[in-house]
1. If relative contact order in percent (Cα under 8 Å, 6 or more apart) computes to 27, which of I, II did it come from?
2. Can you say which of I, II returns 12.5 when mean count of other Cβ atoms within 10 Å over residues 53-60 is computed?
3. Comparing distance in nm of label points 7 Å out along Cα→Cβ at positions 5 and 37 across I, II, which structure shows the greatest value?
4. Taking FRET efficiency 1/(1 + (r/R0)^6) of positions 61 and 101 (r between Cβ atoms, R0 = 25 Å, to 0.05) as the quantity of interest, name the structure among I, II where it is greatest.
5. I, II: which one has distance in nm of label points 7 Å out along Cα→Cβ at positions 29 and 45, as calculated, at 1.5?
Structure I
Amino acid sequence: MNDKETIKALVVDDEKVVRDFLVRFLNLKGVEAKAVEDGFKAVEAAKKEKFDIVFLELEMRGTDSPFLLRELKEINPQSKYVIMTAYLKEDLWEEAKKEGAGICLKKPFELDEIISEIDKVRYLKGLK
């Protein structure tokens, strides 16, 4: 993972409002967050830096999220992967779980759910 003091997050969502909100919220919680709008840019970002946690929209235009998750896990196997979706499709979620997703947050998600996932990463890094 990254240096001990910092938690890095990547937000992958094709909705700008979701990306902007999550980045702002994560920054307020002391997380260094970056956002991208598609799978191609997510892979580029993952190749450039290691993320402790990745928030990934399950269904994005032009992206097969379980395939994208598999690709991201190959690049950053230590990252924690959190799936986000407004409309849960069980078959896609099952595929994402097989690829290593830990949890699925249903939009609109509770802020406590985000905090809980960040706290888990902090604990694993020995920050809490």
Structure II
Amino acid sequence: MNNKNVHDDLLAKILDRMVEKAAELKIRGVAVVGVYKKEQSLISRAQVCGLAFNEGYNMIGIAYAKLAEMCHKLSDSGSHGQPILHGEYGYVGGSIKQAGQICFVAAFRGGSGPDDLAVSRYGLEIV
């Protein structure tokens, strides 16, 4: 099995875990996951967990903003002490795990920042 298939399978499993954790916490929103090869590529997948848009909020856009911030800063989204670029908003709720030149990133939008982070970290526990 090549790396692409291994990464696709792992991303699907991470998403499944995130959906499970969001249901446990009784929050609805959007889960996104990705494998980021530094400065080369980002392969991502998303899953709507009952709510994509709500009262003026684009859950998909916010979840992907968290993912993009982590690819740039190589730290959890919302980490303080680093400058925020245009397109980054400093939202808490994304988590990252690095493995050499590859990073696995997961973000959730739908609950509070700490709940979103708990969902993301739960997903990445299998990495």
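1. II
2. That value comes from structure II.
3. Top value of distance in nm of label points 7 Å out along Cα→Cβ at positions 5 and 37, among I, II, belongs to structure I.
4. Ranking I, II on FRET efficiency 1/(1 + (r/R0)^6) of positions 61 and 101 (r between Cβ atoms, R0 = 25 Å, to 0.05), first place is I.
5. Only one of I, II returns 1.5 for distance in nm of label points 7 Å out along Cα→Cβ at positions 29 and 45, namely I.
Readers should treat all values here as calculations from the given coordinates under stated rules, not as data from a laboratory. These numbers were taken from a predicted model, which means no experiment stands behind them. Cβ atoms are built from the backbone, for glycine too; each structure is taken alone.
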